[in-house]
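Derivation of every value follows stated rules applied to the coordinates shown; laboratory data play no part. From a predicted model like this one, the values you see are computed outputs, not experimental measurements. Cβ atoms are built from the backbone, for glycine too; each structure is taken alone.
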Structure 1
Amino acid sequence: MTSKTSREELRVAADAEAAVLRHARRGAAADPPREVCGVLAGRRRSDESGPSDSDSVSRADPVPNVAPDPRTEYELDPAAAVETIDALEAEGLDVVGFYHSHPESDPHPSPTDEARASWTGYVYLLCHPDGRLNAYRWTGAAFEELRVVQRG
């Protein structure tokens, strides 16, 4: 697993963070526990943005996990993901990235997460049901850790 820390921030609205953690806790309470996943929406920085600009998440929409082994991996349901993204964009929101939970391990990218990451430049937010959140930007070659900042 390749990960380095950047100075970049990810601003997350309290409501969006709460929605992600509620979803993660529901997945962890399943028998057996399962990873949950979804789409993060808000405002995405432009490529021309300066270093003080950051992505901002105002909403987190769940998408079904259709992975063969949802206890240890996630895969967004393709049709549901497209439908969710289309609806968010119709509301004028940007796709900022995606979230998923690790109900039985730390919220850091696994080798599987890294192998399957495909949205270069987008955020991957990982969470644990106990409330820990870590955010990363996929560079196309590695995850760069972002500092999560909660905003009203």
Structure 2
Amino acid sequence: MNYKITKNDIKLNWHDLLWGYEHHFLGWKDVVNYANKKIIEESNYDESVIELSMIDKTTTFKIEKLLKNIVKEERFYHTDKWLYIILLDLFNKRDELDDPLGKVEEIYENFDYPEEIESFVRYMPNTDDYDPSKHTYEENINRLYSKWENYLISKKEKFID
């Protein structure tokens, strides 16, 4: 699954790229495009960046090693940026999906149940005084979408360049 990260002006670094590639959120072409962009924008870059920029379908097996050469040190990676990227992408495509809130539930599980998105996971109980039984199904769904949008708005400043 590839995300239009540049379209959303989300600034990624090599650690983000490595994690996204290892977890199949980015494809090999995304990595090659990023390397090409870095070569154009920066004058000081690692030899591995040049090698990455020349990767093609027959040499994709080199990508992970080259990314690790660039990153050099493995450190704990905070997944909150990728959580935001994926949720933003899904929110923007929600009208094209059969069950966008079901996708949110999958993300909630895949990212080890982050508390910050519980408010728009359908099966999670409400933490405020809202009583879903006093509202229509559509009102309840719209409320979840509103909470999802509020999450994206609250994180935008942190991740958008």
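Listed values, structure above:
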item	result
Top of 1, 2 by mean count of other Cβ atoms within 10 Å over residues 79-86, largest first	2
Label whose coordinates, when distance in nm of label points 7 Å out along Cα→Cβ at positions 15 and 127 is calculated, return 2.5 (choices 1, 2)	2
Source structure (of 1, 2) for mean projected area of the Cα convex hull in nm², computed value 11.0	2
Structure from which 31 was derived, relative contact order in percent (Cα under 8 Å, 6 or more apart), options 1, 2	1
Origin of the derived value 0.9 (distance in nm of label points 7 Å out along Cα→Cβ at positions 39 and 87; candidates 1, 2)	1
Structure (1, 2) behind the derived value -16500 of helix-only ellipticity at 222 nm (-39500 (n - 2.57) for each DSSP H run of 4 or more, over all residues; to 500)	2
